[in-house]
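A.B. asks: These notes open a run of structures that come right after.
Laboratory data are not the source of any read-out in this text; all were calculated from the coordinates shown. Not measured: the values here are computed from a predicted model. Cβ atoms are built from the backbone, for glycine too; each structure is taken alone.
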Structure P
């Protein structure tokens, strides 16, 4: 309930850019799905959304992903472009391979 309320409050001022810090952390799968359905609706209505997450499968729902390592952007593209660029099947594998290459 707090997550939905926080999202509603964030949208009250109709911001040009909606910034959400790990909006689905610590919630049940049903609520997680509802939040993502709402975020996708907002995106389809033209809302710009910046989301931080450690849940790699959530990045598959985004237009673009910036992978960060020690505060630096090490990769930036669509999830599919990153998977192709790194030659791996998932965005989680992209992060692991990119992290390995940076070491």
Structure Q
């Protein structure tokens, strides 16, 4: 199953040009993260990451600056908070420039 998931992601990368892929909220794209975790830790862990990313990497987010730390954060659709270090640069630039 591990290899089926890895091959599926590789096919996705080959079939869909990067500019046409969905824009991931995370610095490490969802497909790259799922691929890496699956390759390093197996199918079950890859599936867990895929489900987590499917749940969190979607519209309904909001960016804000934490008044205590001064760091930028993202409130995701499931109400979890993504720290600045994990947010894709394109969202930080768009919101805070």
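A.B. asks: To which of P, Q does the computed value 15.6 (mean count of other Cβ atoms within 10 Å over residues 42-49) belong? Present the calculation step by step, with values, prior to reporting the outcome.
C.D. replies: Values: P: 11.8; Q: 15.6.
Clearly, the read-out refers to Q.
A.B. asks: Cα extents along the principal axes in Å was computed and gave 42, 28, 24; which structure, P, Q, did it come from? Provide the component values of the computation, followed by the final result.
C.D. replies: Details: P: 42, 28, 24; Q: 45, 27, 20.
Only structure P yields this read-out.
A.B. asks: Another one. Supply the structure label, taken from P, Q, corresponding to helix-only ellipticity at 222 nm (-39500 (n - 2.57) for each DSSP H run of 4 or more, over all residues; to 500) with the calculated value -15500.
C.D. replies: On the way: P: -13500; Q: -15500.
The read-out comes from structure Q.
A.B. asks: Let me ask something additional. Please compute relative contact order in percent (Cα under 8 Å, 6 or more apart) for structures P, Q and give me the label with the greatest value.
C.D. replies: Q
A.B. asks: To test your reading of the models, identify which of P, Q gives 1.6 for distance in nm of label points 7 Å out along Cα→Cβ at positions 18 and 50 when calculated. Intermediate results must be reported in sequence, preceding the final value.
C.D. replies: Working: P: 1.6; Q: 2.4.
Source structure for this number: P.
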